[in-house]
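Colleague: The structures considered in this document are given below.
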Structure I
Amino acid sequence: MTINCSGEELILDKERAIYWPAKRMLIISDIHIGKSAHFRRSGIPVPATVGQNDLSRITKLIEAYTPDILVITGDMFHNRMNSDVEDFKAWRVEHPTFQIHLIKGNHDDLEVEDYKGLNIEIHQKELLIYPFRFIHDKPKMTDNYFNITGHIHPGITVYGKARQRLRLPCFYFSSTCAVLPAFSAFTGLSDIKPGEGDTFYAITPTKVVAV
């Protein structure tokens, strides 16, 4: 789905990503690379394919849009170096041509040398590219920049005619802020209390729909 936001065309992709054509920029959030390995290390049997599937989805997005820049609005990684991060390292070697900018989230605890080794540019607080501010969590104060964030893993419940209900990840847009869905499927969903004029775009298996 293509929308207009702050005078810019944005494409909302069903793979839980935004593409900004004017800047050739792909935007995602909350990949949590390393989360499945973190759980396995704690004795919880989570398949290693979880992280590999997420990397495959990023590859498909890159092939579809051929971006110059990949922006991640926080929680790219899930705490420390582990086998899942090593998988990403191998993937990065295979895809070295575009820039990766990470606005650090609360789970991004790799060492500075680790990010450098992965060819990732780090932003401690935010990245400003007018008219957008890329930041991990919604700021309390607003200004002339429209905020594009992640962190809360937004979801929405869609109700059918016969009491069916389905929980779906979504993009959430208010007048000052957009919240991206968590890119990784290995995350929960959080309800957002909508305000007046807010818009939800639910992600179904085949498309993005306004609800």
Structure II
Amino acid sequence: MQDILDYFPDLTELQINQFSQLGELYKEWNAKINVVSRKDIDNIYEKHVLHSLSIAKVMDFKPDAEILDLGTGGGFPGIPLAILFPETNFTLIDGTRKKITVVQEVAKALGLTNVKAKQVRAEELKGQKFDFIVTRAVATLDKLMMWTQKLYKKDHQHFMPNGLFALKGGDLTKEIKAIGKGEYTEKFSVWKFFDGEFFEEKFIVYVQG
């Protein structure tokens, strides 16, 4: 939890309280429904919460913006980002009912009124458009682009055009090349934002929608 305060010193009392509750909430739910690796649960603030928040070092989401967390699992990166951006709307989706149950209960316990969680796949979403889509360890970039190409709003309100932010690890050369030269991509090293061995080979890949 101290890492969150170190890297995000301007949090309100409410946000500090919400972040401080995350650890115990996930420990309780993980004992019932395994949404976080057993070996990671004791390092949830570094490996899940802070990692999720790295997107906020690249993009400052505006109030009333619509963000989709595709394949949210237990709520990452959507839940930490929803705490950090309380006036931004987050839709968290996953195909697994049990995982969405955890997301709904965690959001409810934290009082996050800007979070909607649904058991649905991206290709099944109808009538909804988003400014940005965020993902973490879900699929290769070419698949993500195929699933999401019809989900972006046409109007842009941020300094970067609407698109995808994917949290990735390791050598991404082949993966980025596979999405084609016609797509604008940018890669950011998480290690530039956060100290620690865990972040050395972690990246945020932005692909314009």
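Taken together, the values in this text are just the output of simple stated rules run on the coordinates, not laboratory data. Predicted model only: the values in this text are computed from it and were never measured. Cβ atoms are built from the backbone, for glycine too; each structure is taken alone.
Colleague: For structures I, II, which has the highest computed value of mean projected area of the Cα convex hull in nm²?
Modeller: I
Colleague: Using distance in nm of label points 7 Å out along Cα→Cβ at positions 9 and 121 for the comparison, can you identify which of I, II gives the largest number?
Modeller: Result for distance in nm of label points 7 Å out along Cα→Cβ at positions 9 and 121 over I, II: largest is II.
Colleague: Right, another one. Give the label, chosen from I, II, of the structure having the highest value of distance in nm of label points 7 Å out along Cα→Cβ at positions 33 and 89. Walk me through the numbers before you get to the answer.
Modeller: Details: I: 1.1; II: 2.4.
Top value of distance in nm of label points 7 Å out along Cα→Cβ at positions 33 and 89, among I, II, belongs to structure II.
Colleague: Also: Tell me which of I, II gives 1.7 when you compute distance in nm of label points 7 Å out along Cα→Cβ at positions 73 and 201.
Modeller: The correct label is II.
Colleague: Hey, distance in nm of label points 7 Å out along Cα→Cβ at positions 97 and 129 derived from one of I, II reads 3.4; which structure? The partial results should precede the final answer.
Modeller: Values: I: 1.7; II: 3.4.
Comparing all candidates, it corresponds to II.
Colleague: Of the structures labelled I, II, one was used to calculate helix-only ellipticity at 222 nm (-39500 (n - 2.57) for each DSSP H run of 4 or more, over all residues; to 500), giving -8500. Name it.
Modeller: On the way: I: -6000; II: -8500.
Label of the source structure: II.
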